[in-house]
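Right after this note come the structures.
Every read-out reported here was derived from the displayed coordinates using simple, explicitly stated rules and does not represent laboratory data. From a predicted model like this one, the values you see are computed outputs, not experimental measurements. Cβ atoms are built from the backbone, for glycine too; each structure is taken alone.
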Structure P
């Protein structure tokens, strides 16, 4: 048999098998996207925004495997059976990955398997199956039926194609459809977090293998270096002891004597650039003038998921992994979980779909309730509903409340503001963002004005911060992943409330300081893994962030920006717009800050990857003070 004949025979043999596997994968995708998770919440709030992407991604990787096997048929004797075995294994792993996402919000991974390696975990999953608030034990039925379904579909397709002269037509149509899928996913309607959520198992396996070969260990010297640095910045560590096994964990004497009874309203403004606040946000400026304003606050993670996680957990996001999607199963507290456990009612309100970037999984760990509706994605409707909910459902309880908000209208491409005139939408992005920032500011003002005369508002802390900034060409940078300059990292942060001074704090801070600051306001004295420090206490100049491969560090008189493989940048803190790189004349400082930034990132990365954030026991083994 000639090579062409072998290829043609393999094409005819494997085509029905390929299509059968694709259809079964499509059925699994539908079952994943269009039903609730085991806790009665939709897995995604907009399944119509996902399903076509899922089908396209699955077709592309299955088509590639089909092409590999067809052209390998020249060398493989029993190519049909190896193709079936390969896809059967991947199908089983896909099923497992989907159920893992539904239950834990995570793809299957080596880290996940290490965390749940105890055989007792299997019983836990069986209990989940039984109490699944979608359809109990549907997973068992799917597992038992998916391979018979493949066998039946393969027979149907084989019978159909055996009667048709389809070879050249399907080859042309298959290639054309592949190109259409590629254009759809990469040009017409791309989506970063959607692609992460729908990553095929074959890609997950490749990524895990590639990543596992680059894992680094953590030395005792590096742990000690981080812990000594933390104590240097904090300046008040007389009652602090560090854990040996959990490098970030700081034990402090527990105290509930000074718990406050104040309510907390914490607001994250989407993409609110500090540099444009004065020209776009008069209400926010009034808050800054009335309360404790921090004018050197920087992000600790990018994009929104990084900013939110950093602010809530007091730890910058993982420097290389997608923490929000890769590590949602780790045990990690937040200021919300500490406050909830201390007696506050905790609610999170999102104007954007939290399932889009897997944030819903994280919020469910820490809050009593997550609020989102597809009909309230505009800031105006969002704030109107939130105001009514707080007054009717939270303020009349016998316990204080914590509400956390993330807005949406000021989001790239900055044309989401309700009733935004077409003439405004046609302006440059630099002009559009001023319009949408102003719109977001006006809606924030409406919300605050709607509650400020309520009797409970006098007993409430109002905290306003941005999730991140946005580069618009400054420093030659116009993309979120193109650098870590002020336009992206410099954000507003203000606290209003009882006994809060009217003051502007000029010391460098970052989002990892938000969690310890809020706990300080709440009077909660607990052991924590926070890398940040309370901004209500005396501390040294320090801000740290990891985003898109960059590490940023404010320490002493300088701000350091570094990415592996690129020349480090050093700016004086007084150079707020970062216009003059002074790294050449401060070589020793560059080396010191590079080493410090790498250590801070490495210690946190290790703790996150190995689920070493917090101990299971209340008092782990300590190192000496």
Structure Q
């Protein structure tokens, strides 16, 4: 991998307001990258290259793939361009002028961008050295202000993001004001690679994806299945304590259902093609909510019965482009921890408060910090009256404040049909992930005619709350693997204890100890391989098993075990019953 460009001091970016400094820095780095590539590889054709949250990139069309050695050459040339201190020069020109230049150079991608500019409008460009590109800016004053940057990797990217178009080569990089900031970023990248859930998923034998079955479809292995089971069991226990009722719904339904719900009209691009059943079109479900409404509508309800809280770990299927599929975190089939609450308008605030309380409890067990965002009415597209929006938004706000949760307002970030609370988790690397959400729905009750009989004897439209706390099990587990580095607490660990007999004479005692632990509800494996003790201990460490128990004739005679706790090392020998009680307490307390 190319080395970070050294820097003693960073550029003076104080003249740029707020986040504009970093944007200018990375935008300028992208142009320096394109300059270096076009100089070193004259055969390339240049597409687009914006700054992004993690740095910058540029897309290129080239027959030969860029290699790690090419990246080193490109970065070395970038340093020379920085040392030359080339000014970034702004100019305005016309479509006709630029069309002629791009046609002569055979730059078909630039001609596409040029065609998107309205006829008669000015075309803005920036030049540094020999490289000139269509660009609105802004940039640094010169390339010399770019002090700390690094090219990271090359990936494939479809032209305009469409699988129907050709594949380009995307060179990624990052840039910061100082080498110190860059070094910190590089360390975070290295740590994130170590924690990558796709890598750990293989190493810990948790899950797999198979081309023969289909992309984006997860196969949970026994160890991953146990991890999922424990998360589901925890989820169900806590929901049942709080008055939720478990429901189960079909994996497919008639298109009529999704026409009524509006999903076919608004989300058809996410839904899989229809299938013919008895002459009627059916779809696999992309959401569970219409079916929960059907359960609610299966009989009449009085206000005395409300609220009703339906909870389902429901598997759904949505189309995602192959280019965005990513391990467990972006898939095509996933299980949502979906719940829908049916209540009166007067109950809505208390119900949201209850959801926030449950969410806070669950997330703390997984050792997450989080930030709440109150997403309000979109300005360009929304349905419903001002009164409905105001009432629903205020109920969400009141619940957040009653729970004493700090929150930010995401102006206009609500769904087109109602406001919501989005929750972003922060993992061990400081990255944010959107997982839990609490959504008011002012539309589905109208579409399905979902009512309750009020104290006045008249039917009233029920209020519906959508909420997911894990989000989806696949994504939540993928994120949690990276958050924990695969080192799961005892209550979640697929294997909680690895029993290691010191020699064949200890096999019987090891088997009896394993039996005792299993009867006490502990998940135990016994390593009977013909391997050296050190190799067995090392393998258990690599599998990130919380406890190892090495037993030999001495432990057998004393009726004890000598546990080794991951992260703590060797513990004092204790009677087997005392060791069992220690693990049971960790499981019971989910500590």
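Where does the value 18, 48, 28, 6, 0 come from, among P, Q, when P(r) over Cα pairs in 20 Å bins from 0, in percent is the thing being computed? Among P, Q, the structure yielding 18, 48, 28, 6, 0 for P(r) over Cα pairs in 20 Å bins from 0, in percent is P.
Highest-scoring entry among P, Q, by distance in nm of label points 7 Å out along Cα→Cβ at positions 151 and 543, is P.
Out of P, Q, which one gives -11000 for helix-only ellipticity at 222 nm (-39500 (n - 2.57) for each DSSP H run of 4 or more, over all residues; to 500) as computed from the coordinates? Among P, Q, the structure yielding -11000 for helix-only ellipticity at 222 nm (-39500 (n - 2.57) for each DSSP H run of 4 or more, over all residues; to 500) is Q. Using the calculated result 3.5 for distance in nm of label points 7 Å out along Cα→Cβ at positions 207 and 551, pick out the matching structure from P, Q. Comparing all candidates, it corresponds to Q.
Can you say which of P, Q returns 56, 36, 16 when Cα extents along the principal axes in Å, for residues 135-222 alone is computed? Source structure: Q.
As an exercise: Kirkwood radius over Cα pairs in Å, for residues 23-70 alone, calculated from one structure in P, Q, equals 11.3. Which structure is it? It was calculated from structure Q.
Ranked by FRET efficiency 1/(1 + (r/R0)^6) of positions 63 and 183 (r between Cβ atoms, R0 = 25 Å, to 0.05), structures P, Q are topped by P, which has the highest value.
Can you say which of P, Q returns 19 when relative contact order in percent (Cα under 8 Å, 6 or more apart) is computed? The read-out was computed on structure P. Looking across P, Q, the calculation of distance in nm of label points 7 Å out along Cα→Cβ at positions 327 and 447 that yields 3.4 traces back to Q.
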